[in-house]
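Trainee: The next part holds the structures, each set out as structure tokens.
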Structure P
Amino acid sequence: MSAGTVFLVVVGVLLALAIGYGVVLYNRLVALKHNVSQAWANIDVLLKQRHDELPKLVEVCKQYMEFEQETLARVMEARARVASARERQDVGALGSAESQLRLGLGQLFAVAEAYPDLKANSNFQHLSDRVTALENSIADRREYYNASVNLNNIRIEQFPDVFIARRYGFKPFGLLEFSEQEKADVNLKELFAG
């Protein structure tokens, strides 16, 4: 074998390895992107389920909470904002709307404490347990979504993935974050003042 042939074989092998490595990187980025989409779809399913349960919960509460219509109205308004953000797949708006909805639900459950007949109602108990379970599931799925987003965003910025990501238009995703207000405990004294 001549030196020219050996050189061409070595260049061909190196080129094949580089192309293979590029394909592997591209496929990893595709998998990460679809993992984020799947995580979003999981959250979306839970949000839809909770969206369907909230009007039932509010309707049961209306029968008992004559003087708490403002709390019920806030929950329904926040529900509508969550649904709108979810449909647009606007993660930033969803985080904000979710914060307001969770705050409203916290207030609703806190106010319900003042209505023993409501708390004893089996429909209220069932629906509040269902909504609470959905809230916990959404929190779990949000954690998974944010982890998937984080993995994606890190990989598209790392060397050598950044070259493939830029070349083929892989974009970062936004985290689903809730405000500090949503994370705070409900102030019961404020709710029952007046």
Structure Q
Amino acid sequence: MLTTNEVILIVVLAALALVAVFAVVSKRSSKNRHAELKRRFGPEYDRAVEQHGSVERAERELIAREKRVHKQKLHPLSEADRSQFASDWRNLQTRFVDDPSGAVNAADDLIKQVMIARGYSSQSVEQRAEDLSVEHANVIEHYRAARVLADANREGRANTEELRQAFVHYRALFADLLETPNPPERQMQEARAS
């Protein structure tokens, strides 16, 4: 027969063991979440950590972005839209030779049109960048770099080489938006939600 002190000791040890198991599982889950967010967002993850000052706040922001974007009901472009946008881009490339400044401004507008056609909301430039980072993390830095150069262009501070760089950055994002009908990760998320 166990004494009262022995029973208390067993209960306390069992409780401590449960707390230790919970801590290990929680830590492993947290590491998995960190790794998954870093994988999905790439350099945008580090940018968010720097911007928000902590991993926890950055991860909350990235998860909030995902929720906001997934509510937007993104969809692939129709073949007709894809063809029209590709034609519009080729025309912009031709225009760049004679009017680099105008072509860069038009490239920015075309990116917005493609985003809207894909189902993204047309908010502020920063919100567009954040929304794009959810499913186009591999090219979001191109968009941010293009926007900096496009802003310099609007202020009359960009030279032809900088305009060319802006156009190249826009082209990387444009190609990703045009050629990504429905990323596999998004398909898996939609299948789980069904």
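Just so it is clear, none of the values below were taken in a lab; they were calculated from the coordinates. This is a predicted model, so every value here is computed, not measured. Cβ atoms are built from the backbone, for glycine too; each structure is taken alone.
Trainee: Which structure, out of P, Q, was Rg and Dmax of the Cα atoms in Å derived from, given a value of 25.2, 96?
Mentor: The read-out was computed on structure P.
Trainee: Here's something else I'd like to know. Supply the structure label, taken from P, Q, corresponding to semi-axes √(5λ) of the Cα gyration tensor in Å, for residues 40-135 alone with the calculated value 30, 17, 10.
Mentor: Q
Trainee: Here's another thing I want to ask about it. Kirkwood radius over Cα pairs in Å, for residues 32-71 alone computed as 12.2: which structure among P, Q?
Mentor: Label of the originating structure: P.
Trainee: If you rank structures P, Q by relative contact order in percent (Cα under 8 Å, 6 or more apart), which sits at the top with the largest value?
Mentor: Once relative contact order in percent (Cα under 8 Å, 6 or more apart) is tallied for P, Q, the winner is P.
Trainee: From P, Q, which structure was FRET efficiency 1/(1 + (r/R0)^6) of positions 104 and 144 (r between Cβ atoms, R0 = 30 Å, to 0.05) = 0.75 calculated on?
Mentor: Among P, Q, the structure yielding 0.75 for FRET efficiency 1/(1 + (r/R0)^6) of positions 104 and 144 (r between Cβ atoms, R0 = 30 Å, to 0.05) is P.
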